[in-house]
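Pasting the structures here.
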Structure P
Amino acid sequence: MMLPKDPFMLLSMINMKLRDQYPSLDALCDDLDVSKAEIEETLGKAGYKYSQEQNAFI
């Protein structure tokens, strides 16, 4: 799957999928065959961090 390069588009897509389809970031990455590190790095540069408790980037 191609991930959006824009961090805000990526944030919207990932949080929507986490909310609607996946119980965790690991499950999302495994199912979509995407890099967890790449997502965390891209969103981290925009000031977002994954919260396991909320299952979302905040």
Structure Q
Amino acid sequence: MSPTITGLFTGLLLGIAWVLGGFQAFVGTALLGAVGFVVGKVVAGQLDLTQYLGGSSRAPR
């Protein structure tokens, strides 16, 4: 799926959350979407968080 279509669906879902649940639902949905995006990048191997999460800084043996 292209990034344009993904962005369109994300915007539509955020708009629905705002209309149905108010501003707090909008912010919550946006926050969970951002977390899901980062998790997806990590699982796909496109993002390495070891330097931020206290990964091993020792040299390999």
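Each reported figure results from applying straightforward, stated rules to the coordinates on display, with no laboratory input. These figures come from a predicted structure and were not determined experimentally. Cβ atoms are built from the backbone, for glycine too; each structure is taken alone.
Some points to look at:
- Which entry (P, Q) yields the derived value -16500 for helix-only ellipticity at 222 nm (-39500 (n - 2.57) for each DSSP H run of 4 or more, over all residues; to 500): P
- Looking across P, Q, the calculation of Kirkwood radius over Cα pairs in Å that yields 11.1 traces back to P.
- Identity of the structure behind 1.9 (criterion: distance in nm of label points 7 Å out along Cα→Cβ at positions 3 and 27, calculated), options P, Q: P
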